[in-house]
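Right after this note come the structures.
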Structure P
Amino acid sequence: MTLLDPTWAALLYLVAAVCFILALRGLAAPKTARRGNLIGAFGALVAVVTVFLSTELDNVPWILGAIAVGALVAAPVSRRVKMTQMPQLVAVFNGVGGGAAALVALLELAHNDDPWVRLAIVFALLVGAISFAGSAITFAKLQELMTTRPVLFPGLPVVMGLVVVLAIAGAAVTIATGSTGYALVLLAIGLAAGVLLVLPVGGADVPIVISLLNAFTGLAVAASGLVLDNVLLVVAGTLVGASGTILTQAMAAAMGRGVTGILFGAFRGGSTAGSTTQSERPVRSSSPEDVAVLLGYAQRVIVVPGYGLAVAQGQHTLVELATTLEARGTEVVYAIHPVAGRMPGHMNVLLAEANVPYESLKEMADVNPEFKTTDVVLVVGANDVVNPAAKTSPGSPIYGMPILEAGDARQVVFLKRSMRPGFAGIENELLYEPQTTLLFGDAKDSLGKVLAAVKAL
């Protein structure tokens with residue numbers, strides 16, 4: 001006996017589905033992202049409560065215990081995670097979702113004889129396993145538990161091809177027999193496929209793969225919904241799969257490459273490599289006082305934020321510097337590249353933490369024509385997104401990637417810790433141009449010194 005009539009359950013599922021759609025709509029813009037998250041969370045709560053009230057569940061204490069353990073682990077981790085580690089958190093959550101879908105499929109195999117349902121089970125099992133293992137590797141790369149460079153070994157393409165063949169054969173046998181033993185073998189094949197898929201990816205391409213794996217998890221969840229005859233899981237999984245696919249394509253376009261080039265570019269030397277080699281070529285460096293003079297007497301300044309700003313947590317000092325410059329009559333705007341940082345919107349969220357008005361954040365297409373009339377471009381912790389090699393070096397791993405045209409400005413100031421290249425593993429020729437000066441040091445510390453010098457002018 002259930003507490004909720006099926007009609008009311010269907011209506012509540014519809015409410016939850018609408019909430020998920022509105023949540024995605026809200027996440028399309030930084031200004032509405034927080035509201036979108038809250039709407040999505042409310043929809044998830046409605047869905048979970050509806051399941052409890054409309055389904056005759058066994059082992060309810062175990063279910064409630066699992067929910068409690070998950071909440072106790074996830075809530076403090078999510079609150080304490082640093083902005084620079086958000087992609088790792090997304091990778092973990094994504095992997096957990098894929099793993100859950102795979103386990104549900106494995107458990108349901110013994111209860112279904114319909115070959116079409118078994119097809120959905122095998123799909124969820126295989127894709128969920130790929131997402132779980134691939135997400136684990138992306139987490140390890142971003143957390144620097146392993147090298148961020150592409151991992152290749154002789155015969156890797158052959159091994160990948162063999163795994164694909166085994167996956168197809170294993171899926172066919174599992175569908176035909178319904179054997180749990182074969183399903184476990186297929187699960188192992190999926191885990192191996194996930195590892196092999198991500199190993200050749202390096203550097204700035206890793207966040208794009210996280211987005212792709214997110215789409216995989218959505219599709220696995222949708223397949224689980226078909227297996228469990230739960231329409232809401234199908235809707236939610238499809239939404240995640242579709243949005244993840246669109247985001248992956250958008251990020252790949254922002255990198256100037258196709259998804260296949262990102263996944264398999266390392267085989268022909270086209271993947272971003274994540275080099276740590278420092279250049280010994282001479283550059284023009286300045287003191288905080290010199291940079292303060294450039295900024296203090298400029299009429300227009302464009303700030304280009306990057307991952308280094310997030311690492312240093314210097315966004316509040318940067319905004320204070322911008323406010324001080326604006327009080328002196330300088331126009332200050334922020335140029336946002338689609339792949340700056342480690343995930344889409346990373347810089348938008350970082351600057352929103354420091355209460356930067358949304359009107360001051362300009363997307364690449366809007367701000368690029370303005371560099372030619374800009375006195376100073378202040379590049380804080382960014383590198384590849386302003387690298388002219390994307391336009392001038394056909395052999396470069398970032399060739400074809402749209403960039404911020406910072407080199408068109410009268411003066412360019414880079415705040416860098418060292419001469420280490422960016423995630424693409426290549427030198428930035430803009431660093432050696434005559435209009436470029438570098439201020440070495442921690443971004444937050446350097447910004448503080450520049451701020452003090454500007455106030456002293």
Structure Q
Amino acid sequence: MKQTTLKKESLGLWSIVFFVIAAASPLTGAVGALPIAFMAGNGAGIPGIYVVAGILLTLFSFGFIAMSRHVVNSGAFYSYVSKGLGPSTGLAGFFIAILAYLSMVFSVSSLFGFFTNIFLVNNFGINVPWWMLAIANQVIVVLLGIAKVEIGGRILGVLMLLEVAIILLVDLVIIKQPIAMTFSSFTPSVTFSGNAGVGLIFAICSFIGFEASAIYSEECKTPEKTIPRATLVAVAIITVFYAVTAWAIVQYVGDTKVGEVAAQDPGMFIYNIADQLLGPWSSQVMSILLITSLFAATQAFHNTLSRYLFSLSRDGLCWSKFSTLHPKYHTPYVASLIQGIAIVVGLLILVAMGLDPMANIFAWASALGAISILTLQCAVSFAVVVFFIRNPSLQASLWSRFIAPALASVGMVISLYMVINNLDVLSGSDSPVVKALPYLVVAFAALGFFIAKRLHQANPERFASIAKVVETLK
């Protein structure tokens with residue numbers, strides 16, 4: 001008999017937290033996004049903006065957590081949207097999820113190849129094409145995706161701790177400096193000054209991937225307790241990390257100059273500060289940890305996408321082989337293999353088209369991923385409210401079942417609107433391709449909805465299986 005459930009009780013609280021934070025890629029966010037947030041956003045108000053983003057994601061988490069107690073399924077957002085807003089909308093959400101995580105895998109893979117190439121050239125004089133490095137990265141990621149999931153959790157945990165440690169070391173040295181510390185960055189007048197909306201875009205995008213807590217619900221110990229704790233712990237850690245780091249940098253550079261200094265050389269902004277405070281060795285270490293950070297993010301997004309494919313296949317809605325589990329490790333190895341092959345083929349096609357890994361692939365794919373995931377989060381917030389309205393007998397406080405998700409819905413819609421309106425800032429490009437990205441998300445959602453409707457007409461029994469995706473699998 002074919003096994004249809006992932007390996008149970010193979011992950012603990014901290015393994016899941018590491019997967020979530022690895023997807024957020026803290027060092028990449030600090031080195032790449034934070035300087036641009038200072039420069040294009042609201043300068044000294046960025047630390048407060050990260051707190052605002054953390055509050056918004058915490059509001060979202062309350063409803064997300066309340067529903068997770070009744071939905072133990074590796075389909076995560078897809079499963080939640082199906083249960084709350086109906087199977088057709090759920091399948092539309094699945095198509096958006098596939099688009100989102102494919103985009104994120106392409107973006108971090110291209111970035112991995114780009115920075116690894118620079119590191120090898122600068123330190124060893126070896127010029128390996130970025131796309132070959134990205135493909136090598138995919139091979140390792142697939143092998144770890146097939147291996148025991150707890151092995152990947154341990155590796156990501158070590159890499160995540162190292163990348164967080166180097167930034168926190170910079171923060172600690174700044175705090176010990178003989179300078180007058182102020183907390184004006186967290187006051188409303190500074191937090192919401194200037195281009196606060198642009199700052200919020202970068203802050204919200206720094207949390208992308210935190211739904212991974214629910215992705216592993218079938219594989220963790222006591223999911224009804226572990227998933228809520230992992231979600232809140234991950235959001236809290238990400239919020240504190242970015243808020244404290246941004247605040248420390250404001251203290252060091254100066255609240256009136258931080259935006260201007262960041263604009264002078266955003267790519268080297270964090271490296272230069274680290275060199276000044278810790279010495280030249282720190283930028284070298286950061287360069288290595290940036291590469292491992294991107295590897296960890298690739299692994300986290302790969303695992304997420306594999307489990308989405310596994311979940312839909314198990315429900316009989318796509319190729320049945322995707323739900324085949326490894327006989328020894330009980331991981332969705334076919335989904336991992338096919339996904340890896342698809343990414344490699346996609347990378348080769350993009351290379352043949354002559355696209356630049358930073359200016360084109362990363363810029364476009366990361367912007368597309370951000371739009372897609374924010375769209376999913378909006379849908380999940382709505383789904384939570386509808387789910388509990390339809391199931392009033394289920395235990396959940398008024399705050400978790402209605403107030404928090406309703407507030408999160410408003411915040412997510414506003415955030416999505418701001419992202420779409422500022423895609424040129426987020427992606428660093430104003431090309432027609434970037435402007436077309438929101439329409440691509442709509443097209444994928446419409447395709448999923450259309451397929452669901454056709455399936456309903458052609459095969460009602462199979463369509464009904466979508467409604468069972470949220471069946472508790474304990």
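Nothing in this text is a laboratory measurement; each read-out follows from the coordinates by a stated rule. Source: prediction; values computed, not measured. Cβ atoms are built from the backbone, for glycine too; each structure is taken alone.
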Please state which of the structures P, Q yields 0.20 when FRET efficiency 1/(1 + (r/R0)^6) of positions 111 and 383 (r between Cβ atoms, R0 = 25 Å, to 0.05) is computed from it.
Q
Matching task: 16.2 is the computed value of mean count of other Cβ atoms within 10 Å over residues 47-54. Pick the structure from P, Q.
P
When distance in nm of label points 7 Å out along Cα→Cβ at positions 359 and 391 is compared over structures P, Q, which one is greatest?
Q
Calculated from one of P, Q, mean projected area of the Cα convex hull in nm², for residues 183-286 alone reads 10.1, and the structure in question is P
Upon calculation of Cα extents along the principal axes in Å from the atomic coordinates, which of the structures P, Q produces 67, 53, 44?
Q
Out of P, Q, which one gives -23500 for helix-only ellipticity at 222 nm (-39500 (n - 2.57) for each DSSP H run of 4 or more, over all residues; to 500) as computed from the coordinates?
Q
Kindly point out which one of P, Q the value 14 was derived from, the read-out being relative contact order in percent (Cα under 8 Å, 6 or more apart).
P
Which of the displayed structures (P, Q) returns the greatest value of distance in nm of label points 7 Å out along Cα→Cβ at positions 87 and 303 on calculation?
Q
